[in-house]
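In the part that follows, the structures are each spelled out as C-alpha cells.
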Structure I
Amino acid sequence: MTSRLSPPEHGTSIQDLVLQIQNAGTPERVIEAGLNVPMALAGLIRQGEPPLAVIRGASRISDSITSRFIDLATLELGPPPLPFSFMVFGSAGREEQTLKTDQDNAIVYDDPAERDVVFVRNYFLGFGKKVCTWLNRSGYTFCKGENMAMNPRYCQPLSVWKTYFSQWVSGADMVDLLKFRIFFDFRKVFGENHHEEDLRNHLEASVSENHRFFQILARNLLQYSAPLNFFGKFIVETEGPKRGGLNIKNATIPIVDFARIYAMRHRLRNVSTVERLDALVDLDILDAQSQGLVIETFSDLLGFRLKSQARAVGSAWASPSNHIFPESLEAGERKHLKELLSRIRIFQSRLSYDFTGQANF
C-alpha cells in the first residue's frame, strides 16, 4: 500500500506562485510573493484540498523562496568561496509545513584550508544572515531557538556537523534529544548533494546498534499525553490568549516521532512522515492496516490544524496559530477529534513494546 503524493498544481495557484518566485528579480519581489503564501494556501484548504497535499504544496513554495533568496544573495555577495549546502530541518525538512511556520535551517560547507577559515566563516555567516533576514520578512519568522544559518553554531563546515551528530547520538540525554531531534529530519534545499549524503552516512553509522539512543527517543515519545481527561473531555488552556484552546500541533508530534524512530532504526532515508510509513510497510515492519490508521490520524489532525489556520487568514481579530478551540467545533467534529487523540495511545503502545520491551507504559 502506498500513499505518495504530489504537490497540488492543477487547479490551484501553487504553480503560478512558484513561477512568480523563480522569476523575481529582486528580494522585494520574492518577499511580496512570500507574504501572499498564507492566502494562497488558505484558498486550497477552503476548496477541500487534502491536508497532505497542502503541506507538500506549502513546502514546495518555501523551497522556491529559499532557493531564489540564495541566488540573489550570491549576486550581492559574490560566488561562495567553497561548495556549500543550505539545509532545512524539522517540518521544512519533512516537507510538512503549514500556514504558520518559522525557520529551521543551516549552512554546511566544505572544510576550508587552515589559512582560509576566518574568511570562509565570515562569508557564509553574512550569507546566512542575509537569507534568513529575507525569509523573516517573507513571513517565515526567525526561530526562537535560533536554529538558523545566521547563527554561527549552525553555519559550519561538514566536519563540525558530523561532530554535532555524533554528540547528539552518543552523549545526549532526554532533554537534549527533545531539543535536537528536529535535526534528524534534514534535507538539502540548495547546494551540493554530497553534504547531505555524507551526513546521512555518518548519522546511520552513529546510531547503528546504539540501543540507548533509541530508548531515549522512545521514552520521549511515551511521555506525551493526549489532551483528554479521564472522562474523555478536552483538556484546554485555562488562562492567557489561548484560553479554551489546545495545541493541535503537539498532537501530531507523537506520530512524526513514531515514524522517525522506526525509520532511523531501520536505516530508511525517507524524511517525510508519510514516506517513512510507506517504506516501513515495504519492509514489513508495519502492516498496511496499521499504516493506514497512522496516516489517517496524521492527516485528519493536520486537517483540523489547517482549517483553523485558514479561518484566521485575513481575519482582523486572529492570525494563524497551532491552537484550535473545541467549543467552536460542531458536535461531530469534536467527537472525531477525541477519537483521533485517543488513537495516539495505540501507537505509543506499539512503540513501547518494540523499543523498551514493555507492552504497557
Structure II
Amino acid sequence: MDFIPQMEPYFDDKEINAINAYMQSGGWLTEHKVTRAFEDEIKKYTGAKYCFAVNNGTISLSVALLALGIKPGDEIIVPDLTMIATPNSAHLIGAKPVFVDIDSDTLCMDYEAMQKAVTEETKAIIYVSFNGRAKNVEQFRCFCAENKLGFIEDAAQSLGSYYNGKHLGRFGDIGSFSFSVPKIITMGQGGALITDNDLLAEKIGYLKDFGRKGGGNDIHHCIGYNFKLTDLQAVIGCEQMKKLPQRLIRKKEIYSRYVENLKDITEVCFINTELSQTSPWFIDLYVPNPDELAEYLKLYNIGTRRIYPPIHKQQAYKHLNHLNFSVTEKYCSMGLWLPSSIKLSDIQIDYICDNIIHYYGV
C-alpha cells in the first residue's frame, strides 16, 4: 500500500478553474467581492446574521476577545485540551488564559471545573467543541450571561457540526472557525467569525480593517488592524463550500467504518459520537500505547499523529507544569489521530484497521 498520510487537503479542477477565471477577470487579489460572497456562504450555512472572514483562526479568536472588550490582565478560561492557538490568542492581546479540565464524555470543557475557576478577574470563556463534539453549550451560555462574562465558541474543528440542531458557533456571543490546511474546507489559511449581535458585528468590522468602515478610505473611527482575508483565498473557499455537504457525509462514513471495523478490539476506545449532530474532523482513537501503535503503523505506510498534549505540560506554559488536570492527562496519554482525509478510500480504511487488529493480536 502506498503511504497513507494522516491528513491531506483535497482540491480538484474546480478550484483551479475558479482561480484562473478570477485572475483573468482582472481581480486585485485583495479582500473584496469574492470575500463577501464567501462570508455569505458561511452565514447561509450556519444561520448566523453576520460573518467576517479574517486571515487565520488564531486571529479570529483574538479579534473576538477584543470585540468583547477584553483588556491586558483579564482572565480567559480555556480547556486544557485544545490546539495551542486557543490560549495563545488571549496571550496575543495581553490577557491571561486560565486552564480547566475536560469531561470524559466529549473531551470538551468541564462545566463544574469552569465554575470553580471563575474569579473577579475572569472576563470571558472560550468553549472548544473538540473534534466537532459539544456538551452543555446552553448551560455555558446561560452561566456567562448571568455572570456578565463573554462567551466565545472556538469551533475551529466544527464546521458542519451541531448541538440540538443548532450549528456550533451560534451559541456564543461570537463563534470562530478555521480554514487551515487540515480542516474540512481549506484555503491554506483563513478564519471566520460569526455573530448575531449588531454591536459586536460593528466592532469586529472595525477591528479587522484598520478601524475604518469599509475599504477605500482613510477615515478611522477607532484603533484597528489588518486582519483581512484575500479574494484569491476566498475563490478557493467558495468552491470548497460547494463540496461541504458531500464531505460531511463522507466524514461520517469514514468514522463509522473505523468504529465498525475495530469494535471487537478491547484495547481500542472511541469517544461516543452522535453522527446525526457531529461530523468528526479527525478520527480520534484512544489506546493504552499510542506511541507504539503509531510506530507499528508507520512500518506499513500508515501515517498517524498524537493528539494535543495537555497545554499546561507544554514547554511554552512550563510555569503551569505543577498543575493537575486528570481527565485531560488521561486522554492525552492515550490519544492518536488516524488517517482522516476526505480522500480516504474504503480499501485504505480497511487496510489501516486490519493492521491495528493484527497489532493487538486478534
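Of structures I, II, which gives 4.0 when distance in nm of label points 7 Å out along Cα→Cβ at positions 240 and 264 is computed from the coordinates? Answer by label: II.
If helix-only ellipticity at 222 nm (-39500 (n - 2.57) for each DSSP H run of 4 or more, over all residues; to 500) computes to -12000, which of I, II did it come from? Can you show the working numbers first?
Working: I: -18500; II: -12000.
Of the options listed, only II reproduces it.
Looking at structures I, II, which one was mean projected area of the Cα convex hull in nm², for residues 160-223 alone calculated from, given that it came out as 5.6?
Details: I: 4.5; II: 5.6.
This figure was derived from II.
Source structure of the calculated read-out (Kirkwood radius over Cα pairs in Å, for residues 176-335 alone, 19.7) within I, II: II. With relative contact order in percent (Cα under 8 Å, 6 or more apart) derived from the coordinates and found to be 19, which of I, II does the value describe? Answer by label: I. In this comparison of I, II, the computed figure 2.1 for distance in nm of label points 7 Å out along Cα→Cβ at positions 128 and 256 is attributed to I.
To test your reading of the models, identify which of I, II gives 2.3 for distance in nm of label points 7 Å out along Cα→Cβ at positions 168 and 304 when calculated. That value comes from structure II.
Here FRET efficiency 1/(1 + (r/R0)^6) of positions 200 and 296 (r between Cβ atoms, R0 = 41 Å, to 0.05) was derived from just one of the structures I, II, and that gives 0.90; the source is I.
Each reported figure results from applying straightforward, stated rules to the coordinates on display, with no laboratory input. Quick caveat, the model's predicted, so the values are computed rather than measured. Cβ atoms are built from the backbone, for glycine too; each structure is taken alone.
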